[in-house]
1. Please state which of the structures P, Q yields 0.96 when Rg/Rh (Cα atoms, Kirkwood Rh) is computed from it.
2. Comparing structures P, Q by relative contact order in percent (Cα under 8 Å, 6 or more apart), which one has the largest value?
3. Computing helix-only ellipticity at 222 nm (-39500 (n - 2.57) for each DSSP H run of 4 or more, over all residues; to 500) gives -7500 for which of P, Q?
4. Quick check for you: by mean projected area of the Cα convex hull in nm², for residues 20-67 alone, which of P, Q is greatest?
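Please treat every number below as a calculation from the coordinates, not as lab data. Being a predicted model, the structure only gives us computed values, none of them experimental.
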Structure P
Amino acid sequence: MVENDRIELPKLQGHCCFACGTANPIGLDLNFYRSGDTICTDITLDKNYMGWENMAHGGIISTLLDEVMSWTIIYFKKVFFVTRRMEIKYIKPVSIDVPLTVKGRLMENMRKPFIGAKAELYDNQEMILARSTGRFAAIPEDELSQVPQDMKNQMSLLFHRFSSS
């Protein structure tokens with residue numbers, strides 16, 4: 001990847017999402033960037049995210065893959081959605097204290113209201129450690145009764161910012 005190909009993405013502030021929220025004191029506080037047709041995040045997991053000794057917990061790996069697929073949809077599709085199904089293949093152990101990159105892409109040929117995405121987790125040697133595919137269901141804004149209006153407004157503003165970039 002060429003450094004000037006990296007476009008940092010804005011995110012919502014003050015929310016408690018475990019993966020990307022800025023107000024969750026035990027969360028990952030992930031930041032995302034666009035590189036070509038992928039949305040990426042970089043992270044180094046510490047011992048707080050361990051499963052087996054010196055290896056990241058599988059649930060944390062799943063979270064990373066799901067979140068980068070979600071941000072891929074947020075950026076490229078600009079819709080409200082939920083994860084419907086996710087398949088993960090754990091390929092190699094994910095070591096603690098090693099820089100990681102997660103990359104997400106859209107998948108084609110899904111019938112509305114479904115959206116397909118895939119993600120891959122790489123170590124600092126660019127070795128693939130895990131991959132996933134996901135099926136997501138788009139939800140019309142008027143059907144999001146459990147989401148506070150303020151959150152819907154903020155997401156709509158984020159969609160608009162992405163349309164302008």
Structure Q
Amino acid sequence: MAAAADLLIGEYLRTLDERFRLAVPPELLDSLTAAGPKLVIAKERAGCLSLWSAATWKPRLDAAVEVITSKLNAGLLTQRVGQLQDLGRLLSTRHQTISSSGRGRLVIPEGFRSFLGVEPGGDVMVVGAAVCVEIWEPAAFAAYVSNEMPSFRQRIDDLTA
């Protein structure tokens with residue numbers, strides 16, 4: 001996880017070009033690529049993708065998969081095969097490793113485009129989400145903020161207590 005000094009924050013309106021390329025603001029991209037050029041793009045919720053440093057994403061994912069594999073090998077998941085299959089399906093489609101170009105652009109991969117719900121030439125919100133960067137379909141982001149903003153004060157109080 002990023003250190004407190006490295007919190008990714010900020011909100012930027014950007015446009016996807018005709019080839020689904022996105023220019024990520026350097027204020028956000030530089031922090032993500034500090035540990036290396038590889039990024040992970042992940043499906044978060046309908047209308048939202050997240051970008052992570054691969055150096056941050058991979059150890060977290062590997063640790064979770066190791067726990068599940070251990071439980072599977074120990075026979076602890078024999079009654080939960082359906083849940084395990086659901087998890088496997090989601091793991092298979094949830095994320096992909098990508099790179100940004102030297103100019104800070106990245107291409108939204110084909111399997112992620114419909115999940116984001118923005119056509120070429122359409123606008124997206126690029127938002128710092130503290131530990132990752134999120135790419136939002138603007139109406140989905142507006143709905144999220146409207147829904148979550150009333151609890152902002154309580155969240156910041158809880159995290160700073």
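1. On the way: P: 0.96; Q: 1.01.
Label of the originating structure: P.
2. Numbers: P: 20; Q: 39.
Checked P, Q; max of relative contact order in percent (Cα under 8 Å, 6 or more apart) sits with Q.
3. Values: P: -7500; Q: -13000.
The structure behind it is P.
4. By mean projected area of the Cα convex hull in nm², for residues 20-67 alone, the leading structure of P, Q is Q.
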